Structure P
């Protein structure tokens, strides 16, 4: 059975994709593709995944879909656009190596790094890379000064790439035709993950131009960018800008923004068009793109489709590996009850990213309690709302749910900050309010008011600190306070430059306790291991 229903829909209209992207300006699509020269065309089928985030329960179906597409098409490539790491118990238990076994089994041709590949630092990433039976690529990530990755990294566009090593780009020969593939990773990774000081992120547009030039100098005119920068992401890099600004890229296989592109986006901004695809998230779909090139490497026909993996039966070998090797330990972890709650604990997006929630209060209370056992002077705790991934229903709290709420395994950091720096941080926290922002801070030991109708940076109206643990007093801009957070935020994550400065000046200690461990310990310490947190008015928007 051919599962793909729209093979070679010529000159595909962008209208369907535009409906998904109503908030952005998409370049106009030419009604035809001029300049097509005679000659035998070359047909290629790309399969692609992105942002799978350790969702392995359907991986056997994904492999079945991959096998089906390969069976139906002679010329294929299988690519992953990053963020294999973080998100489920499979990652917490196996740190990406379970995912990797299935990627090796599926026969991936290349993968680029997503920001979450750096969540556990480069030592964990290196373990993943060296066991990969495919190369990893990113033209704008420099590992030269990183002790864990530098021996695996090659600063080149290689026609003879080794599995388990990193390149700027690679050349794949598919049925006699050479395809150039280079990678790009969002520079936001420095703010939203934990790559460490030894990893450098360079300008993605410059690196993309260099990649195209390098491939063209090798006589390659079919070029694919495998990117984790987001389709229309506002963080400083994205696929639409890449397609508009860099000539010579035929296809962009993207990730990061989790967009469900049921139809490819077609951009004609320069001499040649660019087709952009992205396959949503969590391995729900296998993206496919059939593309036809003329003899000069110009895209002349294309058709894209997302294959719902649930429409496929499980691959027997993959299912056996999952069920015997990996799933038992994960299932056992899910059963552990760490305590109970008498109320629904509210987290997730947008709740924890727009205002005070009872789960945010509970998490920061636990963080503050733990920090006090290490440094009794600690009076405040803050937690980025983007790190509170979901809510918890009233009743038993399982370990599975705790790890779902806090999947990144961030460790405790204790900062020394002035009152003025705390105010600066709170201004950053509410800069986008009432729009959701992953850096919105849930708080303990302080309360503050702000007015979202005022200009960003001028919104915070009052701040009070519970210095003695009981009574709130107005914050002193010149006084030094001891503040607990996670090390991701303490190092400047989510754009907290004020925290990053304190970290660089040696004003942050890292005792090493992980967030879900701290939370579990705190719940266990409550009477009857039962919690009933409330919203207390710690964060008040005066504009409401």
Structure Q
């Protein structure tokens, strides 16, 4: 090795889960006391590979249980075709490859892409995780980023000034199964921007600066009110990941006991096979109770810990918090507090989630949803619908957005009274909610106005439920008007554009006599009348 190894030191910076506030991993950073070893390593693949090995060994000496992130230049991987010495160092340190993430660092220019992709594929086959570092402020082509299919995408904090780009990257990460990390977060405002734009993890001086010794206590500011990245049906499971305590499937009970007694924060240990797939789950309290019983240590210490474990409860990383809690509810009652193993598309463990975190998050979601419900109909307000419109637009999915209201509603209130008018609104809301299926969202945006979001082919049953039946208020007949804009993929970028396309259709529907329904497309002019007949004079709403 070079002479710089005598003065080379390493620092550790936490990678933080923004949802739980927990430390997910430690990035190991080279800190030479003299010279510029990183500049040399950028030109010398063997030196860069040696740096990664030294970083791993330095991290292992700290005896932390946290996973590691190691930086390796992209040209190094392409030139060497992998990191054989690092694999050996991981084994010698008693760690597992899937506890190590290789952060691939720019430059990417002039790097043979096939050689780089082959090297990454080989590392992934060995169990290492892959991170794409410096995204947004480097020279990583988007096509190469997609082909790398990283487990983590690390964005430079400079992109926080362009939240649209961060949201787009979050959408890309969701499609590929990656986690989105923002690096270099220094202020609470940057942290809030990262959260609202969809980042799940972050690191930077705000949480904890690089230090010679790993730290587990970090500062995470409380979330501030404001718009957040639109979710699917509830929070995603990956938001609540915690590091998993992993041991090989054949680990002895004595080894598990040593890990648990030395790490009081660890609630359980997962035993994994050679691929990193969970095979047994060891719960802290139940395991230590058996080991501490009379003759427990003598009976079990040298035997496989798997005998004292349970079948693991696993869930895919793309699942929602609700889906994970459904899995917990179906299990045995004594296991409701057990960690749930989260696995990637290859079945390898990427972390655990604690049921308590999920229950708390869903309770907060319920409170937020309840605060947004219209007090008259108990239907969601416009925010819930527009957020879903934005998500579908970002995902490139087609949808139909509809607006419905009661014709001449002021005359209804004047002629039948406010109480009759309120009951009519409630009745229309109930009919819409009853007719809506899983693919349709109904919102009450105030007064006699409703919004419907659905797949285009799912509209007919809802329309029939409200337009093909007679309506009245205190014996006074009333009719409804409905306008629908069909948004094919790519025709609108957000709910504002969809609403702008819907506005002229609303006017066209109100100009018809009787129950009316007008349908148009966001990518075309004109409309089609599905219900209603022409009026000699346009009627005001």
Structure R
């Protein structure tokens, strides 16, 4: 036994066990997040309950079982709640999502099992996903197309009309965001152009006439597009569905407010799988709505990836140049040691400090100076002197710069000095040796630093709250208007979206599954970015492997 301990085998097994437990914990956490997030998209059964109130009257509830928990019976009886002869130690209560917000006080309701007189899962119960006021539950009584009630398979008619209305809504949104949005963008540019000419003293009668003529042309085009938009919206409002809700009342739902219609009690397993995949696709590609508690997260995905890629473009050259200087050119002295210590210490600075620095230096000083020099016509409204995606990328570039520098230096130190000496002996200059030999051989290490930088930057939230991220961004940083990349705009981020939905949401119960779904999506995005970078690194490693020999 003594020899076994001296051999070091116990420490090897302990290390292997610790690594295995860490992997199991991480995988378990990911599986838990995935399960709690993805189950939100599965079409749950809709139940109809007969519930007895404390006053003895019965009421009808229609909804989905959202959650359940066991509560000690004594706690409830001490609160004066009648458990109706329930003599077990615990009693189950269910959280039921009832929807129908405009007619019911609570979107979610806790119901004790002792109060449930009857529970059934009738066929024909429908769930309507709407653009506002959340889901609506009830029985489809009739479908009205252009004022005419339809007969036959109402579900088939409803699917057809919802698809038609959805196409019209998409067409209206595209017209409003693209063509009308482009005209509004040109109107703003004309206003700024007139203001710029006025500040320079060049606003003469000819310039005013040219600007006014252009505005008149744009106004004419705007009225034509506006009429088309109103016509499309009128067509989208044409049809409606009549639903009997849990109060027994008939309610008219305009189909221009209905995004989806499903009858989960009538669906088989295959249909549920297809609907599940369809809902995940909508979550990834749609815009958020209802204070981010419903809809998709596409702007947050785009903002996260766009900001991380911009950060990578900024941090890589600066990190590599700094590492090359420290390793290849700087003399081994106290100044170099101080620089290395400073780089290492920068890696330990709290991220919120970088956010404060970014707000003070990049936004107020640098951005304000850019506005005064290049955008005086827009003042006092800021252009770059306000938080935006560019300042967010620069702030995270500084935050992750030490990682790239240290990783690149380690890669440079692994390259044998004989390689450099051989290149110099053959007549190459030091710059040519670095560019053609050293940097290609160190490129896998550079990619390793970039991978670590991307992983950290994609998950940072605190500094972004100060330098560019917002709850809801009306426009993406990329569109069809020149110069196409609008680095001054604010953006949405998956990390901040998780914080906002989880802690700032007006409807906590509805938002809880979206927190897990968005967290799982953020991890997926980071893994995807890392896999891409790892693939590039492996390709570079194989490409320049011959140089190592």
Given a value of 1.37 for Cα Rg over 2.2 N^0.38 Å, for residues 288-495 alone, calculated from one of P, Q, R, which structure does it belong to?
P
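To test your reading of the models, identify which of P, Q, R gives -0.77, -0.88 for log10 I(q)/I(0) by the Debye sum over Cα atoms at q = 0.09, 0.10 Å⁻¹ when calculated. Before the final figure, lay out the partial values.
Values: P: -0.69, -0.84; Q: -0.77, -0.88; R: -0.94, -1.07.
Matching structure: Q.
Quick check on the output: 14.8 is mean count of other Cβ atoms within 10 Å over residues 64-71, derived from one of P, Q, R. Which one produced it? All intermediate terms of the calculation are to be shown ahead of the outcome.
Details: P: 18.6; Q: 22.5; R: 14.8.
Structure of origin is R.
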With helix-only ellipticity at 222 nm (-39500 (n - 2.57) for each DSSP H run of 4 or more, over all residues; to 500) derived from the coordinates and found to be -11500, which of P, Q, R does the value describe?
Q
Which of P, Q, R yields 6.3 for distance in nm of label points 7 Å out along Cα→Cβ at positions 416 and 472, as computed?
R
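We did not get these values from a lab; they are worked out from the coordinates using the rules stated. None of the values given here were measured: they were computed from a predicted structure. Cβ atoms are built from the backbone, for glycine too; each structure is taken alone.
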